[in-house]
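Asks: So, here's a batch of structures to check.
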Structure P
C-alpha cells in the first residue's frame, strides 16, 4: 500500500531545492549517498544485490521508510550478471569469480589498456581501437573482437572485410555481446524498479545517472592513473587530444540523462585530488573538462552533483567558477568550514562526514561531529548532510544517531 508520511515528497523536494539555491528551508536536508548499504536492511549479501538488482528492493524500501532521506541514491555498484557473461577482468567483485567473500565490495584495478605508443592509433580511429583492442583486453570472453574489421567502407574491400565476421572467435564474441546486452537490459529494468520503490516511499530521485569527466575517463579506463600524470610532462598534447575524444562520449552521457528527465547528474572525480596534481596542472588539464561537463548538464536543465574524491583543499577557489546556485559539491576530505566560507555564496556543499565513523565510531562522537558540521555549514542554507563517500556498511545505532542529530540540530 502507498507509504504515507507528513514528510511528503513535495516537502523533501522543496527542502533540497532551497539548499541548492543557497537558501534556508525548514531544515538541513539529510541525504546520505548509498553504495550497497541497502543490502544490510534487506538481509542479503552484496553479491546477491549485485547479481540481480531486484534483490535490493526490500532493503531500499525498509531504509527509505526508516530514515526518510531527502534524496534517493540508486545502488552505486556494478552488475555482476553482466560482468560474469563478459568475463570482465579489470574489476573484482564478491563471489567465486574473484574469490572474494560474498559480502565484500567491488574494486576496480588500475590497468593499462592503451600503451604509450598507441596514442596515435587511438586518436586516428577511437571506435576501432575501443572495439578491437580495449573490449578484448577488459573482457576475457570478447577476445575474438580483435579479429573483426569494422572500419573498411571502401568499394569491394567493404564487402570483403565482412568475412572477418565468419571467424568462429568473432562469432563467439558477438554472441557474448548479445547475451551481455540481454543481461544489461535486466539490470537497467531492475534499476528502474528500485527508483519506483523510492517514489512509492515519497523519496525524490537523486543520483540515478552520471559520468566521469574526460580526464578521468581516459585515465580510469584506458591509460591508467599511474601513467597519465607522467604523460602530462612527456606528451601533454597527446593527453589533451585523447581527453577531447573522451569528452564527446561524456557529453553524450549528459544528453542521455537529460532525455530521461533526470534532475541530478552525478560526476565522481577521481584524478584531480591535491595528492595527484598540482593546482597549476589541475587548472590547465582537469578543470576545463569538469567545467565543460557541469555547464552542459546545467544547460540541459540538470543539477550537477559533483563528488570530489580525496583531498580537495587547494581546489576550492577554482570550484567557485560556476553559475550561482546551480551545482552541488560533495567532498570526501576537505576543511568543510573553509569550504563553506569559500563556496557558500556560489554552490551548495555536502559530504565530508567520514563513513568509517558510521562503522567504528561512537554515538557521542557522531552527535558531536554532526553538531560541529551543522554549526559551520548550515547558516544561510546551501548545505546538505551527507557522508564523504558512498556508504556500503554501517552500524544501525550510529546511523540512527547521525539521522536524529541532523533532524534535531539542523532545523532553521
Structure Q
C-alpha cells in the first residue's frame, strides 16, 4: 500500500512540474484536466469518460495553442496551452467544475507563470464534497465516506450523464440535418421540396416521439451482452410510435434504423473503453447479426426498399449496415467541413432508395458527385441546380448519424 501511495505522490509531483515547465517555456497559461476520482486505481472506464468529456469542453471553450494527453498512475491527464488571460480561464473552469453534470468529478487546474491559480485568490468558493456538500478537502482528509459509496456515486453519475447527453446529441443531430441548407429537395426550413405529403412539423414531431426510444437503445448498450436480442422488437415499437405520431408519414424510418443499430453499440464501446476503430468493427458485426437474414425472408415485397431488392438487387440502408456504413466511414471525419459537403460525399457512395424510386440517372449523378468532390466542391452550385428536384432521404439519414458521431466520438478516444 505504501508503495502505491508513494507512486501516486511521485506522479502528482511530475504532473505539477510538467505544468510549471510548460508555462515557463511557452509563456502562456496552462490548463491541466484530470478526473477527480478516489482510490489507488485511478485509470478506470469512468475516469476516461470524465477526462474525455472535460477535455472536449476545454477544446471547445478556449483558444488552444498546443495540447498533449499524458499517462499517469495518478490518473491520465490532458494539458492545454491556452492563448487567453489566466484569471478569465480560471473563472470559466471553476464554473465548469461547479455547474456541469460531471463537474464535481473533474479537476481543472490553471497555471500562470509557474504557479497554480486557486479559487480563493479570486474570492471563489472552495470545492464541495459530491456526497455531503461539505468542503471536499475536509471530507477527503477525514476519509468521511466509504470508497464503495463514492464509487457507486461516480458510476451512477457517469451513466446518467451518458444517457442524457447522448440522447440529446441524437436529437440535435436530427435537427441539424433537418435545418440543413441548401438541401436539394429535402423537407427543410424553407419548404417541403417535392414532397406533398409532409412538412417540417411532421419531422419535428417525429424527432420528439423517437427521443425516448433513442434513450432506450442507449440503455440497452449498458448491458449489450444481455440485451442485444431485444433490439429488433424494440425497433418495431419505435417505428410504430413514429408512424402513429406523424399519421403514417414516413419521416425517419431510415434514421431510426441507423440509430437503433448504432446507439447500443456506441454505448457499449464507451463503457468498455473501446477505440473508434473498434466501435466500427463492432457496429458492422451488429449490422450483420440484425440484417443478414432479412433479405432471404423477403417473399412478397412490402416497402419500396424491398421491391428494389427483389427486382434489382439493391440493398439500400440494410446493405450499408451489412458493410459497416462505408458511405460515412470511407471519408469520416471532416469536422470543419460544411454539412452540405458531407451530404454530397454520402450521396456519392450509397444506394439511396429514395432517389432510385424516382427514376433518376443514379450512376450519372454519382459520377457528377464524385467529380465535384474531387474538385473540392467548386461546382456544387451547378450540380445542385441540375439535381434540384432530388430528395436524398437515405443520405440525409446517414448525415444525421455523421453529425451524432462528430459530437460524440471524443468519448471513444
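Asks: Output the label of whichever structure in P, Q has the greatest value of percent of Cα pairs over 32 Å apart.
Replies: Largest one: structure Q.
Asks: Hey, helix-only ellipticity at 222 nm (-39500 (n - 2.57) for each DSSP H run of 4 or more, over all residues; to 500) derived from one of P, Q reads -18500; which structure?
Replies: Only structure Q yields this read-out.
Asks: Matching task: 21 is the computed value of relative contact order in percent (Cα under 8 Å, 6 or more apart). Pick the structure from P, Q.
Replies: P
Asks: Ranked by mean count of other Cβ atoms within 10 Å over residues 23-30, which of P, Q sits at the highest value?
Replies: Top value of mean count of other Cβ atoms within 10 Å over residues 23-30 goes to structure P.
Asks: Given 0.95 as the derived value for FRET efficiency 1/(1 + (r/R0)^6) of positions 87 and 191 (r between Cβ atoms, R0 = 41 Å, to 0.05), which of the supplied structures P, Q does it correspond to?
Replies: On the way: P: 0.95; Q: 0.25.
The value was obtained from structure P.
Asks: Once FRET efficiency 1/(1 + (r/R0)^6) of positions 47 and 279 (r between Cβ atoms, R0 = 35 Å, to 0.05) is calculated for every structure in P, Q, which label goes with the largest value?
Replies: Numbers: P: 0.25; Q: 0.95.
Going through P, Q one by one, FRET efficiency 1/(1 + (r/R0)^6) of positions 47 and 279 (r between Cβ atoms, R0 = 35 Å, to 0.05) is largest in Q.
Readers should treat all values here as calculations from the given coordinates under stated rules, not as data from a laboratory. Fair warning: this is a prediction, and the values are worked out from it, not measured in the lab. Cβ atoms are built from the backbone, for glycine too; each structure is taken alone.
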